[in-house]
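What follows is a set of structures to go through.
Read-outs throughout are calculated quantities, based only on the coordinates presented, and are distinct from any laboratory measurement. Please read all numbers here as calculations on a predicted model, not as lab measurements. Cβ atoms are built from the backbone, for glycine too; each structure is taken alone.
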Structure I
Amino acid sequence: MPDVEHIIGLLLGTEDDWPRAFEALVKRLGPVKDGAGRTHGIETKRVTIEPFDLRDKPRHSLVIDRLAHWYYHPREWLKKVALMDDVYLLNSPFTFQSMEKHAAYCAMIRLGLKVPGTVLVPYKHPVENSRWAYTAARYNQPFDLDEVAERLGYPLFMKPYDGGAWVGVSKIDNADELHAAYDTSGERLMHLQQAVEGYDVFARSLSIGPETMVMKFRPELPMHERYAVSHNFLGAGPGMEVVTISQLVNAFFRWEFNSCECLVRGDEVYPIDYANACPDVSLTSLHYYFPWAMTALLRWSVFCVVTGRKPRLDLDTARYFEVAARDDLSYGDKLARYQALADEYFETERYQDFCASRLGMVDEMVHDWVTSPDFDELLVDTVKGTYPEAEHEMFVSHFRGLIAAWIHDRTH
């Protein structure tokens, strides 16, 4: 029997592919020893939703949350177990609730990142509230939407201040499109944001703990083709900047399972979206990169529970803002200091040592699993649950080919 036992909870919505993968890898991993020689047993359990007493003691050591950004009952359970019981969470429900995309823009602008010009415009149709008419009559100022757009400059984007999955996002090239998009925004509060024209690369980075994978993203293509299998598509400088921005955002807000989108034009990096409470880790989206994502998620989760890492609910933003206020530091110097703050938060050096000394077998274990019939069964089941029957054979072949490319690159 292990000396210590841990449960990693999976709080899930409609997903089944990556949870099955993660569960399979945890079972294959077996007990892990800590620095004192104690063995830690780890198992997974899917979290169910039911009444909970605020004084109940959870059995979980860590919860991977994929649901609470929109389902409020489990979100309040997560807050309770973090505040009262020190359960470790991926991600923080506190900051994802109060510091969505709008607050993330504000914070990163203050830190000096190259966020495109952004304006928050009032509701087209405000949410229902009996006090609205009185408040609007006294305090709402009339504004010229065309003037706001012209000040930012066409083309631009209109997008929800808190949205995700590209819902409600419109590219706008002229006044007619501007008013059409605003008229249909309804009760959604919208940003207007400058477009970055002539960019060279759309980079989407997925960060899990201190690990980041930067991928070439093609948003105009169908989901199964959006992540290009491409290596070294960014120069060393922009590539490092994209990684630093991703890890800076996550350390600043205590997000540990999050994706970031940046547009790269020449050597300039423009972050445009970096508050994703439920980043895409689907097998049919990530394909080639899916084994890496599962490996990183396994390593970070195990590191957190075995080392007894405690949740940090305080943000300590002053340390970041002190760097931002330094006039004697260049942009590159500030990025280096932000990276150091992120490394401190994620205990990057300790994590790397833990992976080398305690999880050295994980890469080979994941390779063996990906080449096994069990993984192929998962792939086939995922395709059948995602695409129409007439397309099953085509997509099974498509994703098998991409996974074969990962296996080849991993072994050559």
Structure II
Amino acid sequence: MRLHRSLLTAAAVSGLLLVTACGSADQAGSGKSGGLHPPALKAPTSLGAPEGQVNLVAWAGYVEDGSNDPKVDWVTAFEKQTGCQVNAKTAATSDEMVALMKTGEYDAVSASGDASLRLIAAGDAAPVNTALVPNYADVFAGLKNKEWNSVKGVSYGIPHGRGANLLMYDKKKVTPAPDSWSAVFDKASAHSGKVTAYDSPIYLADAALYLKATEPELGITNPYALDQKQFDASVELLKAQNKHVGEYWSDYLKEISAFKSGDSVVGTSWQVIANLAKAEGAEVEAVLPKEGSTGWSDTWMVSAKAKHPTCAYKWLDWIVSPKANAQVAEYFGEAPANAKSCAETADKAHCATFHASDEAYWKNVHFWTTPIEQCLDGRTDATCVPYAKWVQAWNEIKG
């Protein structure tokens, strides 16, 4: 298994301007979908003959053809079955994905929640006709029609998989076993210099989620919808945490190494990292704290300018089919989107480990969503802080 995810690193100026725009002139109103008013694009009602190729933008590990590992290949069978040659571009960040999709050179993208709203608002992603994706019927209900992949009941993509950001700790050095994010916030001084945190502006949402539970007077209901007072409180919490952080991580190998050496003993992580760390001898455990957690849910979206729409739809149906979705979920380290994939995994415990069918578990996970000025919690009497300012604040927090 190989894991690659380095989301929301310092954004390019163009990416920041795009986020700001998406949170102002391009969006107004209220509602669960954050008041988005995308261009009036239509999903296809039928598909034509395959065009012979499809150009994809994806996270590393999502489009494997055996060239990285001969044993890992779900692309070759797709090409043989459909006649669509796959041309994949690996992107390192969501901002890169947004920029690439604006060129019109790519047919589909595996967008995370921090990118999907930007693509929808800018008219770079088209609505998706889920009836043309037969395997969509077997996608877990908890992934369908969510605020990061749909607007006003209109679907803009096919869910790929999901994962939670967990609290990982050294079982020997952190006792009693923590069940709260207080271990890295209010009680961080107990392990000062050995606390680790995810290196990304979106980590502000983790602080907001903790404040939602511990300071209810702030009125936080959605960790991605923060008015100025709520945002300032989250920033102050992370500034206080900063003096106890030994390392901010974005490279999972560095986090594993830090826990093995004892340089880190508690901090945010992913289930797959905990599994790999244990396999390498680290005495760690990972839990979903009582306050809940943030997390990710990726969505395959079709370009509004797709030159190969039929092949793009065939790819969407293929990647969410039981076997292919099982393969990519195991290789990447996440819960599959297709409920039938659990019967196809090589590791029969994979779905249990990643809580694939445990919808009660996912109700406590707040999936990454692009912060915009129109508050995503539906408030119309407040202005929320857009992502560009999250990036600025993150740089100040880290000093």
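So relative contact order in percent (Cα under 8 Å, 6 or more apart), computed for just one structure, reads 29; which one of I, II is that? That value comes from structure II.
Given a value of 1.5 for distance in nm of label points 7 Å out along Cα→Cβ at positions 51 and 83, calculated from one of I, II, which structure does it belong to? Before the final figure, lay out each step's value.
Values: I: 2.1; II: 1.5.
It traces back to II.
From I, II, which structure was FRET efficiency 1/(1 + (r/R0)^6) of positions 195 and 387 (r between Cβ atoms, R0 = 25 Å, to 0.05) = 0.15 calculated on? Considering all the candidates, the number was obtained from I. Which structure, out of I, II, was FRET efficiency 1/(1 + (r/R0)^6) of positions 91 and 155 (r between Cβ atoms, R0 = 25 Å, to 0.05) derived from, given a value of 0.65? Going label by label, the one that fits is II.
When helix-only ellipticity at 222 nm (-39500 (n - 2.57) for each DSSP H run of 4 or more, over all residues; to 500) is computed for each of I, II, the one that comes out at -9000 is II. Can you say which of I, II returns 1.00 when FRET efficiency 1/(1 + (r/R0)^6) of positions 171 and 219 (r between Cβ atoms, R0 = 25 Å, to 0.05) is computed? It was calculated from structure I. Between structures I, II, the calculation of mean projected area of the Cα convex hull in nm² yields its largest number for I. Among candidates I, II, the computation of percent of Cα pairs over 28 Å apart, for residues 75-314 alone that gave 43 used structure II.
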